[in-house]
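Following are the structures in question.
All of the numbers you see were taken from the coordinates with simple rules; none came from a lab. Computed from a predicted model, the values in this text were never measured in an experiment. Cβ atoms are built from the backbone, for glycine too; each structure is taken alone.
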Structure I
Amino acid sequence: MRFHKLVPSAALGQIGRVLSRFRRRLRAAATAVVERIESAIREATRPLPLVTGLVMDLTRSRRELVAENAVLRQQLIVASRKVKRPAFRSDARRSITSSSLVSGI
């Protein structure tokens with residue numbers, strides 16, 4: 001038995017419209033994703049930030065570079081931890097936030 005014999009033609013038309021609308025929305029969403037990816041790639045490969053960063057690194061003191069290196073190493077250590085970050089309760093989070101506001105951190 002064929003599908004179109006079981007479903008009235010009005011319902012088939014409605015299904016076709018729904019599928020057509022879904023296809024248009026899906027195409028629009030895919031286009032938006034591709035545009036965002038292209039924009040991110042363009043932004044990441046712009047030469048100006050690379051040149052500016054290189055010039056700034058050449059003018060910084062050794063002490064500043066060593067300090068930045070230490071911070072980056074610490075970030076790598078934290079990022080590579082196998083243990084999950086501790087989950088604070090709401091009262092602990094409130095006290096930490098209020099103490100940081102008081103101390104000016």
Structure II
Amino acid sequence: MASSPRSAAGSYQEAPTLDRLVGHLVAAKRSLSSSAQVYRANEIVQEARLSVEKSAVLRAKNTFVRNGVDEQVHVLHAAGAGLERVAREAQVDFQVRVIKFVLLVFR
């Protein structure tokens with residue numbers, strides 16, 4: 001086996017240098033920073049998912065209410081048209097009765 005700075009147990013035979021320790025610390029800091037960014041990204045994705053779900057629920061509720069309002073508007077238009085028709089019929093009936101009464105009185 002060729003000579004290696006590592007022994008069979010995997011540890012270094014000689015003391016690490018300051019440059020090597022600094023390099024490991026910098027790599028560890030980058031790793032922790034990346035982990036924090038991944039964790040934050042996961043939080044953002046979860047919040048976005050919840051927002052989409054809430055939006056879908058609100059849209060369904062809004063659609064339900066809008067359909068109900070549309071039905072009520074249709075009913076009110078129909079009722080208004082019916083009232084106008086009854087008013088016209090009542091006016092014609094009243095005019096006919098007045099004319100009949102005047103004809104009876106002035107005969």
Checklist outcome for this item: Value 13.4 of Kirkwood radius over Cα pairs in Å, for residues 29-76 alone was derived from the coordinates of, among I, II, structure I
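Comparing FRET efficiency 1/(1 + (r/R0)^6) of positions 53 and 85 (r between Cβ atoms, R0 = 35 Å, to 0.05) across I, II, which structure shows the greatest value?
Numbers: I: 0.70; II: 0.10.
For this comparison of FRET efficiency 1/(1 + (r/R0)^6) of positions 53 and 85 (r between Cβ atoms, R0 = 35 Å, to 0.05), the top structure is I.
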Checklist entry - Computing distance in nm of label points 7 Å out along Cα→Cβ at positions 37 and 61 gives 4.7 for which of I, II? => result I
Next on the checklist: If you rank structures I, II by distance in nm of label points 7 Å out along Cα→Cβ at positions 45 and 69, which sits at the top with the largest value?
Outcome noted: II
Checklist outcome for this item: Working back from -27000 (helix-only ellipticity at 222 nm (-39500 (n - 2.57) for each DSSP H run of 4 or more, over all residues; to 500), computed), options I, II, answer is structure I
Item to check | Value 10, 13, 11, 10, 10, 9, 8, 7, 6, 5, 4, 3, 3, 1, 0, calculated as P(r) over Cα pairs in 10 Å bins from 0, in percent, assigned to which of I, II | outcome: II
